[in-house]
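The data blocks that follow each hold one structure.
Here, each number is a calculation from the coordinates, and none is a lab measurement. For clarity, every value in this text was computed on a predicted model and none was experimentally measured. Cβ atoms are built from the backbone, for glycine too; each structure is taken alone.
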Structure I
């Protein structure tokens, strides 16, 4: 771990009460009576109430300290309450916090963001407050630029929960929300662990590309505005596609007069060990959508586009692509501080080095446990497949994986192990010693699950 990182190292669990404790239970009872249902599943299941957090550790009202490898589902790149980030927020909020006027903080962010652009011509951003908002804007921009109206996305893909993004979601989550936006096409994705029917791990990328070409020819009106894809799929389980897949998508987009939109919400800003997820395949998208750790924890998203693309009208007209919260001084100061910290503290390299270490510690789980089908990862984007049978690869049921979550929680580890495709995305400031503590708890939990044969239930 870099010596320049300003977050604690060697963090450990400290449990002083049952989990959740009485104070957490009491507050949650009051909150649950007032708040609408539907919060994040892990927050509801854990039942804890956060008092304070720093780095990779979270302390609840009862004084219990947990290690956190959920990381805000990719939002918490800097770790909790990074001191430089806190200082930047405090300084800016005392000066100005709202409005769309130009500000020094916005210029600083623009300069820092453009210095790390995925390509020399991808340097024109527009700012928003949430991921869905940025993706919706990218879809509108693609329509304006190409004059087309159809979109292609992929099985397992997740780009948001607004109606346009929901129409492109490749999961059953959306089943009760139809009808969906016409012209939305969802195609097979080359998941090497679970390749589409008719393909293998070795040829799944070629299969999906051939399938896509045939599909466009036979089942669309050939008015494709854009193909949208995550460089690595997050919600589906931190899935890493074959490297040849994205370049071939770019070729298909160009063949059809369409744009390639890379949704880098989760993979951007160093998470995978490179600044952008697209760097692993060498592809240059036409539009990039940004979010999650971009704002360092402040709600912020953006899109990056080519100069010729962002001039498309009416998207480029005054107020044509704006947002009430987009580009406000506080958000800009937060993101400028976040990018500065990522650079100064070497967090991209830390993600690569510590991520490789983390993966090396988890890989033996494949042989040690009969219910671990695969361990994978790039940087600090890691995943574990929990299965009933290694040959059939049938996922463990939700009722069983929730036991994984609860057993981790009892031992002081906050995880997303309640799903069979168990995602791990800790802070990019995490160090190897803290990783050791995390792995020890995971091993203890998995040993317990194996000994009690809970995975067989």
Structure II
């Protein structure tokens, strides 16, 4: 590929020096690009010959493109990552945004800023993904499980209030399936007790609660751009946001406290501690690549249309299920409170149907419908027992979580389906419920 003046990296002078030191050790070349294309666009079954012919043509065109182009001179933490952060700030109307490796990294950074450590208590919902509680468990904090709102499967603010103690330092509401947690009572009790609120908004990019974007209501919010989410940054990625003054230190918290604006004597930069809510701490490394940012920027341009399509599909399926006695469709929200429909929440009334959700799941599986309650009660995992938690005792404090998980809910796919598939799924649910009601 052709040569051109390279852009600068903070460590190396890669400009017009007689002997430059490139920021990218081994440049991305034509075979690398073609290999990426093969991965991103694999051949359809039965069309391998046509695929190879066109791939050869693509490789030739990429080779020609190299005559008027040059390899990327920055592959990590450059202008594209900065563009993502700017776009997120604008989209969410938030002061600070940081692109990180995944939502879990965002939880860690926020928790470290909040000073979560041994002996502290962190309240999480009884049902979520294990990443919600990963950092508190890792540092020896005590995880306390709040029971659920039976309609939304989200954290119940009333149960949170009951479980606050003098040791409670953080509340982590999770907007399950992208539907908003009732944030007003949570924020009220958090303010009254000087508790930090970290929103697990992994499913919720673009959702709103009373006109405010999810993830921007608490002190911190973290989103996931994992491959299964509504928008993705080529498989992995996340964004941490905040409207607090602590967001000014996000960049330091992401990359080892490295501060190129401060230089040690005879050296290029300094490394500083991040000033958290309870004192300074030494941060880790959660850097992301430029290509992840490119992917996320592209998908963010269509996030509104993605959410609209998901909402239309959810409304349609809800209308079909409204005619099925004993079945409850996904929460829709109204006005300025809207979810992202990352998942479709399907619930049943076991008494009305004559069986519980496990029986319905089996019948739907027989009909070729992939469905699964995406998350289990966290306290049932072996890691909790191995760390000394009493799973049975915790279950007794979370009766709603036990009931809905074992007997009432599952999740359905809702996006990328044809009208025929939506119709089939609605019919299959109705037919399965009729069979269960008839004792078949």
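Below, the figures for the structure above:
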| item | result |
| --- | --- |
| Top of I, II by volume of the Cα convex hull per residue in Å³, largest first | II |
| Structure responsible for 15, with relative contact order in percent (Cα under 8 Å, 6 or more apart) calculated and labels I, II on offer | II |
| Parent structure of the calculated result 20.8, given that mean count of other Cβ atoms within 10 Å over residues 230-237 is the read-out and I, II the choices | II |
| For distance in nm of label points 7 Å out along Cα→Cβ at positions 102 and 182 computed as 4.4, the structure of I, II it came from | I |
| With mean projected area of the Cα convex hull in nm², for residues 198-317 alone derived as 9.1, matching label from I, II | I |
